[in-house]
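Next come the structures, one after another.
Computed from the coordinates by the stated procedures, all read-outs in this text should not be read as laboratory data. Predicted, not measured: the structure shown is a model, and the values here were computed from it. Cβ atoms are built from the backbone, for glycine too; each structure is taken alone.
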Structure P
Amino acid sequence: MLKRVIALLLTLVMLIGVTAGCNTSKKKSDGGTGGDEIAVCLGSQPKTIDPTLNNAVDGATMIIHAFEGLTKLDKDGNVVPGMAKDWEMSEDGTVFKFYLRDAKWSDGKPVTAHDFVYSWRRALDPEVGAEYSYQLWYIKNGEAYNLGQNKDLTPEDLGVKALDDKTLEVTLEAPCSYFLELTSFPTLFPLREDVVEANPDTWATKPETYICNGPFKLAKWEQDAEIVFEKNENYYDADTILPKAIKFVLIADANAELAAFRNEEILFTDNVPSAEIPALKAEGTLKIAPYLGTYFYVFNVTKKPFDDPRVRKALSLAIDREYIVEKITQSGEMPAGAFVPPGVPDEHADPDFRTVGKSYIDVSSDAYEKNCEEARRLLKEAGYENGKGFPQVELLYNVESNHKPIAEAVQNMWKEQLGITVKLSGQEWSVFQQTRTDGNFQIARHGWLGDYNDPMTFLDMWTSTSGQNDADWKNEEFDNYIRIAKTSGDRKERMEAMHKAEDILMEEMPIAPVYFYTDPYLINSKLKGFYSSALGFKYFMYCYIED
């Protein structure tokens, strides 16, 4: 029997959240100007703004301004109604019915349940190659269809069906406590089949074909210069959207971004030059927000010598994490001795998953020399005593932000402590993403921000079949613990399984965690109504410029 979950209270929360985000009373009384074009910068050109294919935070921030899912997150991170005005959930938590509001696409056509069915099927289509397809493995037959485990399965067998134009039924493989949060994630946004299928490779690059259902629509994309979104007059909640346009200025260099910010060519940037951080702190310009994420290096375990876990451990132990956060990043980051960051809930709200779990590496400065001794022992055991015979390897990073000085510091640490030579190679962001995804690297800079607030978002990316597993690391026992955690209805059992999975990940060490993120950014004092998410998204749709 279905239990109706009326979203009246959630709608009230949404309206309160929007009002707080807009600060409209202050805007009117203090002479603020709504209807401005707001210029901001999130870095260089994104790899894509196709909701199905995007796998980066900068692209996701742009996408959430143009599209909306069944649900969305308010400024406090709470799930509130989006395209779905309310929903029902079965007693066992495996069947949902979403009732869509009367909403329109940017070209005026109605948003229907069929648009969600098409989008979700597209994300699970193995021919499409969506890296985030595993976010839909929760629905019935999703994993088996996506991985080709059952050749008899067809798209019609997936647990997503349009009962009519305004009713979407979703059947899950097992209860999922964060499923409603997942429905606010870009991969699960609706898409127009007629538009995408007519231009499968280019639809998300041109204003005339980038048909969307969110607060803004694409007006201009000048390659490597700017992406401009203008207000979507067909958005159901358009009256609450304040800017007439958002111009995402595309800049690859952090110093150039800072110069543009100081000249008020942009009013926001989250790409802050590390050398300028102390001065920006002193003048009060730098803001630091919480971030649910981990900065790390990933090893390609299919390439020697990184097929040997002793080598991977040695390199990880020889990183002086405390030096990096105190001397380079300088924005309140915490040295990371594990992968899942603090702030992710465990079986109890307090302590969190990180507090319950252990730190696998002593990251204090006092322990660094002891760590290096162990690293040298492991390298000797692997046949590379004092670095002799160790091949010159390449560490790949993207040129934006502070990745180069961090890579230079790590390069020096590995040379001094282990006697190995590492070549540094930098690439522009969109090229770098593709290189790393294709596995054309030995060691690469990486970072991961949670897609929802559960340890699973940091762990299931390392399963053998995950599209996000850039290490190409495979461990059957790890996969099994993740499977238990995803299918168990017992919260204690699933948390224990995830702790055991992290134990294996950090023992095998296909990754070397460096630090837990914070979110430093610069915002002009005239820009009001901005908020950000600990998951990495930036929200400009309720912003205005105060005179």
Structure Q
Amino acid sequence: MKKISKLFSLLSLSILLIIAGCSQNNTVSNNQASEETKSNGGPKKGGDLVIGYDTDISNYDPILGNSGNDHALLYPVYDTLVNYDSNLEPKPGLAESWETPDDKTIIFHLREGVTFHDGTAFDAEAVKFNLDRVNSEQSNVSDIRNVESVEVVDTYTVKLNLKQPDSSIILALSDRSGMMVSPTAVEKLGADFSQNPVGAGPFKMVKWVRNGEIKFESYENYWQEGLPYLDSITVKIMPDENTRLNAFKSSQLDFYWNVSANNLQVLKNDKNVTLDSNMRVYFHNIYLNTKMAPFDKKEVRQAFLHSIDREAIVNAIYLGNGEPAYQAFPKDYWASNPDMKIEYDPAKSKELLKSVGLDKVSFDMFVPTVPEYQRVGEAIRGQAKEAGFDINIQTMELTKGVTLYFNEKQIPANLTSWTGRPDPQQTVNLFFSGSGFYNAGGETSPEKEALIAQAAASYDQKERADLYAKINEMSILDEAMTVPIVFTPVTAAMTQQVKGFEGTLLGKPRISFLWMDK
């Protein structure tokens, strides 16, 4: 039996092989102050950080949310069993260490002396409660479905028995699956828990005005000594980026997330502004419900796939800052298929439509009220029109739109994004599997499911990459179950007083351990 097991070691090795170009600004672990901040005199306690963020959280219960943008707003409240660093290497979190005595068993050794915000002790019983809850029928999270059972070995030791080997489990526990909620609060509050979340993270959520403002206050008994540095964090929900920019320039915000290519040009020469940009495993995507007309016909989906000029979108909308998305992983990521490409070919699109007796196709597409999505949506509508598609854009607030699409399944197409996951198998499970939450139409085949299972069982990087290449080709080029558009880097803008920010390949901001140099 080896500490930090074969599973962990091989997974870490595979992720270390990500080409350095994937991250324009590599950083260190989220749990510690960077060397740069130490050289500036060290982190300082106190202060209220005000952040401008583009979307509200969909649900404050980690197992019920449906948006990848939620994570930045969940991290302050919920610590995870496993952590990750800027290159998506797994690191200890609420679990100090883990081991795998065999390929179907993972044993976690937990931190002692940790409490939830309501005083409930964090221990093995709490972990079992959480992991069983993740795999319950009420949960939207399927990342750890290969966990057959969770055993309490002793007060601070938990054993996971797997149905089959699963190379993604460790990093999956740095995501929603590993976000620990207070069992006492869940049992006491029931359905009201979403409005009154209780975790073991560095901050307590004390105020939530839907689509307005979220206020966090530091948790005085947080397990990491000296953390958090800030007294409080206020997040202002500002879907319109120009509103965020103007608030930032007028000193109403200390930090604003997701700076567009245009506004990056505005800010990059301002000596009072710090910018942090990183490429990420995030891409804009059009989700298609393959059970709803007109996308219940594969030929129509394939025709739509080839009707979009992705390179033109990168150049016109993102000023060349990005890359066309032809699959679920960016080109420099180890899991990417280097040979896969979707040709822009309106003539081919028309031929495919004619093959099923159609000249023109009309459909509704949800597009969020965010200006960037609006610009991309209009560009796609104009391009696809040449191929015979008439797109009716339905503009609405993000959480409402994704609920109508994913939960209520009322809209056939959804232009939002895939925000990525720490391990590529998580993306494959959620995005491409017939039972994946984000595969609204359930499109799949026995052959594809066999490949997905094979990839999950492999701990060899090359074998996994080859399998992901086949799964991407089958899901996108053949089934055309989803329509990737563009990969873009993500940029944070902050005043010179904000210190300690470290971007990651995942592209989801970790704000809990920032500090103010005032």
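Could you figure out which one of P, Q the value 23.8 for mean count of other Cβ atoms within 10 Å over residues 178-185 was computed from?
This figure was derived from Q.
Determine which structure produced the value 2.9 for distance in nm of label points 7 Å out along Cα→Cβ at positions 218 and 466, calculated from the coordinates; the candidates are P, Q. Mind dumping the intermediate values first?
Numbers: P: 2.9; Q: 5.3.
Here the read-out was taken from P.
For structures P, Q, calculate percent of Cα pairs over 29 Å apart and state which one comes out highest.
Greatest value across P, Q: structure P.
For FRET efficiency 1/(1 + (r/R0)^6) of positions 170 and 226 (r between Cβ atoms, R0 = 41 Å, to 0.05), which of P, Q scores largest?
Structure Q gives the largest value of FRET efficiency 1/(1 + (r/R0)^6) of positions 170 and 226 (r between Cβ atoms, R0 = 41 Å, to 0.05) among P, Q.
To test your reading of the models, identify which of P, Q gives 139 for volume of the Cα convex hull per residue in Å³, for residues 314-497 alone when calculated.
Value 139 for volume of the Cα convex hull per residue in Å³, for residues 314-497 alone corresponds to P out of P, Q.
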